[in-house]
Structure 1
Amino acid sequence: MGEPSQGGELDQGIRQRFRSRVEAREGILLPGAANALAALVIADLGFEALYLSGAGLTNTYLGLPDLGFVSLPELAQHTSALRNATDLPLVVDADTGFGNALNVRHTVRTLERAGASAIQLEDQVSPKRCGHFAGKDVVSTDEMVDKLKAAVDARHDENLLVIARTDARAVHGFGRAIERANRYCEAGADVLFIEAPQSEDEILSMARLVGAPQLVNMVVGGRTPILGREKLRKAGFSLILYANAALQGAVAGMELALTHLRDTGALDESGPVTSFRRRQDLVRRDFYDQLERRYSAKT
């Protein structure tokens with residue numbers, strides 16, 4: 001397995017194909033990757049796209065809760081790392097866009113250059129918090145509309161998707177969240193994301209009441225009931241997000257392996273770990289060994 005291709009034309013092709021798939025509304029499963037190794041696992045397992053989770057990045061990179069601690073340069077650095085690791089379409093969680101409409105313009109340009117295929121922006125007051133935490137607040141609809149207009153105008157590639165997320169369900173109720181979503185569509189958002197619906201009826205109503213392609217967020221342990229892919233696909237959702245399923249699975253795996261080590265005093269490949277060979281395969285060790293031989297003066 002070699003390294004993925006790079007370059008502006010390639011990114012444009014990835015975005016164009018991803019836009020077509022999103023517009024088809026076929027319920028693409030969208031697992032989150034908190035780092036490049038997780039992205040490699042997602043790609044190796046055959047998923048169609050991946051998501052750089054702001055919560056996952058904050059948890060793994062900083063060891064902090066999802067309360068708006070990550071900066072734009074840090075997010076751009078990790079976007080570039082994931083793009084360097086895989087050619088899968090990459091949806092990037094840009095939180096509130098790091099400021100006002102002018103800041104959003106800069107954010108979109110920065111993340112587009114870093115390799116994003118889609119950029120998600122939300123209408124929370126900054127600093128934001130996890131969509132499934134209590135105590136959220138949202139900016140005015142007009143302020144978010146201005147930010148979305150700036151995002152749409154900022155992109156160089158028209159196939160870069162702008163995803164508009166509203167957290168108004170928890171603050172103003174389901175009806176107001178639907179109203180906001182439709183306003184965001186009118187402002188030019190390509191995909192809409194109503195965060196934290198609290199019943200199956202609300203989830204399925206979202207698909208009927210909003211005309212644009214939609215992302216639905218399945219948070220393991222969160223406030224939204226988990227529905228299967230087939231039901232969500234039939235309802236017309238484009239993207240089915242599991243933003244931190246891989247992260248929660250990784251934490252469970254680490255705890256299992258390290259508990260075994262603590263309790264037994266030893267750990268080998270018969271224990272609850274992946275093999276050394278599998279780890280090297282994921283990071284393309286053989287490919288880089290070939291490159292080293294190609295460029296080395298050693299015989």
Structure 2
Amino acid sequence: MTALQLLGKPVAQQLRAETETNVAALRHRGVLPGLAVVVATDNEATLWYVRSIARAADKAGVRCTVVDLGAGAGAEEIASALTLLSADEDVHGIILQTPLPPGVAADELVAHISAAKDVDGANPLSLGRLTVGQQAFAPATARAVVEILEHYEIPLAGRHVSVVGRSAVVGKPLLQLLLRRDATVTVCHSRSRPLERYTAEAEIVVAAVGRPGLVTGAHLRPGAVVVDVGTNVLDNGDLVGDVEPLSAAEVASALTPVPGGVGTVTTALLVLHTTQAALQLTEEPASARALESRTPS
């Protein structure tokens with residue numbers, strides 16, 4: 001069996017078309033949408049990702065400011081930066097990029113991001129709204145998984161999905177997005193042993209742990225659809241996922257590549273979310289309420 005490649009490029013192209021429409025509407029109002037990415041690390045994988053966001057924003061006509069606080073930044077300095085950006089009328093989207101310096105907890109800092117500008121769904125308020133089905137921006141990586149599956153017309157209703165990873169960035173919000181679409185979801189993690197007990201019966205497997213080659217063909221049922229969320233930089237500089245692609249491709253019916261899969265869609269969504277936030281923040285109240293009903297979570 002040769003697995004179909006679920007490329008992220010065509011999905012991202014559709015999202016960019018929506019972004020282009022939003023940017024045109026904002027320009028008509030005299031608004032330049034602005035995204036700020038706060039960074040406090042020298043991790044090369046993170047810096048590569050931030051550069052990809054900045055490039056995607058620039059191409060879309062969205063101003064992207066990288067606020068690099070340095071790998072030695074403390075919690076108070078990061079919190080202050082997030083508070084200032086939340087109050088800045090020229091900034092419509094804010095991302096706190098992880099990892100953070102040792103001893104600095106992201107879950108205590110993301111509350112300083114205005115919920116209206118929380119384009120990566122990190123604020124506990126955003127995550128809570130997502131859980132109960134209220135309007136909020138979903139974490140972009142979690143939403144990217146669903147966007148890919150829906151673009152390639154892979155049914156979710158009534159199907160068994162195994163999500164390997166329980167982070168607040170992917171695993172937990174993805175659970176909510178899949179439940180909204182009537183999937184039956186199993187969430188696995190590092191202590192789910194043996195892992196294949198939870199993945200081998202699933203029709204769709206999502207790997208989002210951050211361990212190269214964690215999921216192999218031996219973990220999959222024949223014909224499974226596999227979405228690889230992992231972005232791991234090897235010592236030689238290669239970017240690989242959490243799925244061992246050669247063995248998985250022999251068993252799976254479809255597989256997202258790394259790079260070129262989920263990450264491509266994630267960056268497109270962050271830029272799209274920024275334009276949607278800008279529309280909401282600069283619209284008249286009555287119109288903003290109408291936009292809320294159209295904005296996907």
Structure 3
Amino acid sequence: MAAKLLTRQDYGRRIARAIALIAADPARAPGLDELAAAAAFSPFHFHRIYREITGETPAETVARERLSRAAALLARESLPIATVARRCGYGSAAAFTRAFRAAYGVPPAAYRDSGGIGQRLALPRPEETEMFDITIRTEPPLRLASVAHRGAYTGIGTAFDRLKAWARARGLEGPETRWIALYHDDPSSVAERDLRAEAGITVPEGVEASEGVTLQMLPATRLAVLTFRGPYAELERAYRWLYRDWLPSSGEEPADQPAREEYLNDCRGLPPSDWLTAVMLPLRPAP
């Protein structure tokens with residue numbers, strides 16, 4: 001049994017190298033031989049091992065990474081569609097438009113012009129201040145295995161892919177598993193290359209750190225929780241409302257902890273319009 005576990009862990013470590021190769025430049029889409037060489041597997045068996053470890057094919061990983069980056073560009077920059085297509089690895093604007101429409105339900109130009117497809121921020125009546133429902137709750141201590149991410153927050157999916165391969169290789173992914181990210185900086189105030197974040201997964205006692213995965217305990221924390229429905233690329237406007245409108249009028253004080261996000265459903269099996277994210281702002285204890 002121990003030998004089998006060690007073999008599976010070794011497989012996960014090797015597949016993580018292939019994931020890192022894809023993430024380094026999704027627009028390039030490395031070929032089978034290059035990916036198999038990075039993972040030190042025969043090309044005859046690489047695809048099956050990759051799918052069993054990650055839950056998707058390399059082509060699906062590439063497509064997901066490309067479309068995620070495209071959505072972020074469309075949400076934040078006024079670039080021509082052809083430029084976005086080229087930056088994200090598509091041979092033509094038409095091919096990009098077909099792929100984006102299939103995943104997001106609207107063509108890229110309509111996505112950009114309408115401000116996205118996520119939860120809308122309805123204009124409040126004069127006597128109202130809330131546009132999202134906020135729940136305040138106390139989260140118990142959480143034990144996280146985490147992978148550090150540096151750079152644009154939209155690229156944290158790569159860290160989660162590495163973490164998923166690591167966790168699957170150890171049999172740690174189950175129905176009670178929670179996927180949580182910690183965000184240390186404001187992307188509007190800190191240079192993109194300096195942004196700090198961590199991709200995390202809850203793990204039981206006895207799990208050991210390895211292969212760039214570290215362990216940490218999050219203390220019991222009082223949280224303001226906002227649930228957002230829609231693509232991850234559109235989460236920034238929820239943060240703006242939370243910090244600009246809700247927090248100053250709430251009577252609350254933020255705690256000395258980074259903001260958190262918990263991903264409540266599997267983005268691989270649902271359209272982006274149905275992705276659910278809990279945005280969590282740590283608060284000081286109630287007086």
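Each value in this text was obtained by applying a stated rule to the coordinates, not by laboratory testing. If you're wondering where the values come from, they're calculated on a predicted model, not measured in any experiment. Cβ atoms are built from the backbone, for glycine too; each structure is taken alone.
Each of structures 1, 2, 3 was scored by distance in nm of label points 7 Å out along Cα→Cβ at positions 24 and 152; the highest score is held by 2.
Between structures 1, 2, 3, where is percent of Cα pairs over 16 Å apart, for residues 104-199 alone highest?
Evaluating percent of Cα pairs over 16 Å apart, for residues 104-199 alone on every structure, the highest lands on 3.
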